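Listed after this line are the structures, all set down as structure tokens.
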Structure 1
Amino acid sequence: MIISGTDRPDWQIDGRDWPNRQFSSFHQAAGLRWHVQRSENADAPGILLLHGTGASTHSFAGLFAALAEKLQVLAVDLPGHGFTGNAPPGASSLPGMAKAIGYLLKTIGFDPVFALGHSAGAAILLEMASEHEIDTRRVFGINSAIEPIRGEQFFSPIAKLAFLNPFSAGFLSLTARRSPVANSLLRATGSSLSPKQEGYYKLLLAHSGHVNGALAMMANWDLHGLNAKLGKIETSVTLIAAEDDPMVPASGSIDAAQRLPNAELVLIPKGGHLAHETEPGQIAEIILAGVE
């Protein structure tokens, strides 16, 4: 049996015990059906949360509750990820995602005062700030994937070929179901997740639609344009970087903090690439201190 790249997680089955499910809703905007989670304290200042490549709102499970004590939180599944539908043409690139999310925010009437992105999510927020898709007081980045990675010129075409092959996502999802590939990917983050946290990633990787969304994002990702604009982004930025992150080294955040006009850098000693999942209390403390 061949599984195509459209086998998406089913909310009624796969989402039955999804973290913060009580705050979930679905909305049509920018050509796709979005899954979002929005806390109920509507009178509090809003903060937008964007996850990184291959993740979903589940990655903010612990952070969501901590931030909701003082802020109205909106977490979004990126196009093609989690329970958000397959991305339409153009919506998987950095500018495309920035525009699509900006349209979503207008559609649902959410005007964030603050924004937080993990890894590639931080790059999306900085792109949105540079193009005035959001007008936030401060952007927070956790292990921000802002600089072009070494080997990008080689990897991006490979990801593009994999994305264009209709059997690639199905093969990878079958591999995730039948082998320890998911464990290998999670170990590469340098983060020590609980079995329950790992389970959410394994569930997503078992669906070719989610894998296809991640492949599409990698195939269309280009950070050179954003890097050329860093020096012109006037929004205040706090870059939080784990010194033991093996996937996105802290050196990238250190360099970006020097290039952004209004940036501060916060280094934490441990947590790995998924520090917001392994150290949610520490991350929440840094963020809440920055919204005072």
Structure 2
Amino acid sequence: MSILIVGAGAAGGYIGAQLVAAGRRVTFLVHPHTLARLASDGLRIRHGDRIRSCHVNAVTAADLEGTYDVIVVAVRTDAVESAIGDIRNAVGPQTRIVPVMNGLRHLSLLTAAFGNERVLGAATRLATSLLPDGTINEVAAGIDMQIGQLDGGSSDALQRTVAALDVDNIAVTVSSDVIAAMWEKFAFIASTAVLTCLVGADIGQIAHAEGGTSLAHNVLDEVLSVAAADGYPLTDSARQGLTGILTDPTSDFGPSMFRDLSAGRPVEITVLTDLADHARARGISTPLLDASVVVIDIHNRRLRGLSPK
């Protein structure tokens, strides 16, 4: 099967590298400057002190030809509309689109463009970050991917997609309620990001601080109230798991948004504004979420040389 990876960043590049290593027929759709880097240096993955480089097939939108069986969309959420225009001619009747972004905003854009039957839901967990030179830093090995049809059903196309993506280092499972799975991941990403970016410290440091665990509980309550109001309350086991993660005094965990903030890199804030939009639509007040958005926006403005005023 032919696989198109839209984007070669921390998520798309890492997923694509596993597929290439497994012998899958993979093409990366990238911007011209990324194409030049890949042609010169290959796709570079850092594992600890080692850097592995592999040659990949990459094209720009101007050179994209033919349709693909599977299209993995791995771009910033604010770039989804542009990506839709780029891949429109690559989508055929049997194509299945697998978006790996956080949040839910991208689903309405993709389904409006390509229909509910061609777009799969996906909750993808991986721990990578993109270094300034384009190298992908593997924070933790492996990828866990839950995918499913938006109607909860099954089909030969879904099974073919699973078979195409299920390789070494990528564990793919089918979810009969993939939106609920996406909300569970959404809650994890949002709660860990709000807590760590707001305080400016990792989970363990916050848990050791006076009032830290109480703050963690309040952040989680905010996030879960939005999920519940949207019709996807987390299970007791999922809530207990998140509580344990957010209050673990031995943890040095910080999500990618916190890692980018700490390293002085731009932070993609869309996942938090997506959650804030869901909260406003349901009339829910989220002061801690809103405060973290302010912190990140000031950080991004300073990096762009803009006044925070």
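Just so you know, all these numbers are worked out from the coordinates, no wet-lab data involved. Owing to the predicted nature of the structure, the values given are computational and were not obtained by experimental measurement. Cβ atoms are built from the backbone, for glycine too; each structure is taken alone.
Could you figure out which one of 1, 2 the value 2.8 for distance in nm of label points 7 Å out along Cα→Cβ at positions 55 and 263 was computed from? Don't skip to the answer; put the middle values down first.
Values: 1: 1.8; 2: 2.8.
Structure 2 accounts for this read-out.
When percent of Cα pairs over 34 Å apart is calculated, the result is 11; to which of the structures 1, 2 does this value belong? Don't jump to the answer; show the numbers that get you there.
Values: 1: 11; 2: 21.
Among 1, 2, the structure yielding 11 for percent of Cα pairs over 34 Å apart is 1.
Figure out for me which of the structures 1, 2 the number -14000 belongs to, where helix-only ellipticity at 222 nm (-39500 (n - 2.57) for each DSSP H run of 4 or more, over all residues; to 500) was derived from the coordinates.
Details: 1: -12000; 2: -14000.
Derived from the structure labelled 2.
In terms of relative contact order in percent (Cα under 8 Å, 6 or more apart), which of structures 1, 2 is highest?
Values: 1: 22; 2: 14.
Biggest value here belongs to 1.
Comparing percent of Cα pairs over 12 Å apart, for residues 191-230 alone across structures 1, 2, which is largest? Write out the running numbers ahead of the final one.
Numbers: 1: 69; 2: 55.
The structure with the largest value is 1.
If distance in nm of label points 7 Å out along Cα→Cβ at positions 87 and 271 is computed to be 1.9, which of 1, 2 is the source? Walk me through the numbers on the way to the answer.
Values: 1: 2.5; 2: 1.9.
For distance in nm of label points 7 Å out along Cα→Cβ at positions 87 and 271, the value 1.9 is produced by structure 2.
Work out which structure the value 25.2 belongs to, where mean count of other Cβ atoms within 10 Å over residues 47-54 was derived from one of 1, 2.
1
Rank structures 1, 2 by distance in nm of label points 7 Å out along Cα→Cβ at positions 103 and 135 and report only the one at the top, that is, the highest. Each step should come with its number before you reach the end.
Numbers: 1: 2.2; 2: 3.0.
Once distance in nm of label points 7 Å out along Cα→Cβ at positions 103 and 135 is tallied for 1, 2, the winner is 2.
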